[in-house]
Structure 1
Amino acid sequence: MLFLIVGVVYERRHTREISEYGGLMRAMPVLTIVFFFTALSSMGMPGLNGFVGEFSILKGAFAMSLNWAIWCAVGIALGAAYLIWLFQRTMLGETSEKNAKLPDLSWREIAVFAPLIVWAFWIGLYPKPFFQVLERPAAAIVECVHNGCPASFSAATPDAAIAAASALDK
């Protein structure tokens, strides 16, 4: 979702320089709220989709190697620090003259972001349906990594991955 927020702000200012932004919270309060939830999700805040993903990755990394788990945790911490810094530099502080008159999100843009935010909470609070969908393709990939892939394996489609996993079972 962060790339959508970057796109919205870029379309209004036509610059990607972080130093050109600042104080957007005053000019664009709805965008600030959307960015805040997106940043929290990307940081892995409990109750949001990023937590489920990061926890799953850390659990898998720890099962394989403590060193990998530590490096993953360091990466998560650095990513969170960057997002906090980005939020502070773009949304907080003094509003420049160029940013003061920027229009906030339109109803159309809110209609795009609202389901994504709801989806982030849904995955964060009840990830079971998503894990069920991913279970078989992920198992096929893991099987392929551990035992070698048959020639029929193709990552182009999930059906091919499932077929390849079935071929390995035989």
Structure 2
Amino acid sequence: MTKKIAVLAVNPVNGFGLFQYLESFFENGIPFKTFAVATTTHIQTNSGIRLQTDDVVANLKGHENEYGALVFACGDAMPKFSENAGSAENQDMLSVIKAFGSQGKLMVGHCAGALLFDIAGIANGKRVALHPFIKTAVKSAIGTDEQSVVDGNIYTAQTENTLCALMPQLLDALK
């Protein structure tokens, strides 16, 4: 794959999950660009570490063709999403997820990533790994108890602690 990876980071993001993606991409020479699901590039981790992303999700809209895959780095995604579902940045995030998925690009996520793929309508009938607490919330995808699942173009891990089970398959697909 020659195109770079778009990495969505919610605010606050789970640093452990985000850094696993970024470190793996860097160490394997896979180009990426980070996008905050926020109005600013300044976000933080769940533990309060401040980060600056490359851009914001609003600026990814319309540029999906420049990327070969989309990664959703979870954090306090679902509580924040449910509090602000109608916000511009969350609507932009869903629009971007749907655009990437409808183009058949690799869709990668952990924790609530599969639920957002389900909400965006791109995981219909696909088996997914997702956080056990939200397994019953998926409607069109098939939630599993597996640590990681690859089903077509959808790559998911249950939590940031199980990303290591997904990463070898993901890196093979991205190289």
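Summary table below
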{"quantity": "Structure responsible for 20, with relative contact order in percent (Cα under 8 Å, 6 or more apart) calculated and labels 1, 2 on offer", "calculated": "2"}
{"quantity": "Source structure (of 1, 2) for P(r) over Cα pairs in 5 Å bins from 0, in percent, for residues 65-128 alone, computed value 4, 12, 9, 12, 21, 18, 11, 7, 4, 2, 0", "calculated": "1"}
{"quantity": "Comparison of 1, 2 by mean count of other Cβ atoms within 10 Å over residues 41-48 - largest value held by", "calculated": "1"}
{"quantity": "Which entry (1, 2) yields the derived value 0.92 for Rg/Rh (Cα atoms, Kirkwood Rh)", "calculated": "2"}
{"quantity": "Structure from which 22.5 was derived, mean count of other Cβ atoms within 10 Å over residues 9-16, options 1, 2", "calculated": "2"}
{"quantity": "Value -9500, calculated as helix-only ellipticity at 222 nm (-39500 (n - 2.57) for each DSSP H run of 4 or more, over all residues; to 500), assigned to which of 1, 2", "calculated": "2"}
{"quantity": "Which of 1, 2 yields 18.6 [mean count of other Cβ atoms within 10 Å over residues 49-56, calculated]", "calculated": "1"}
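Just so you know, all these numbers are worked out from the coordinates, no wet-lab data involved. Quick caveat: nothing in here was measured; it's all calculated off a predicted structure. Cβ atoms are built from the backbone, for glycine too; each structure is taken alone.
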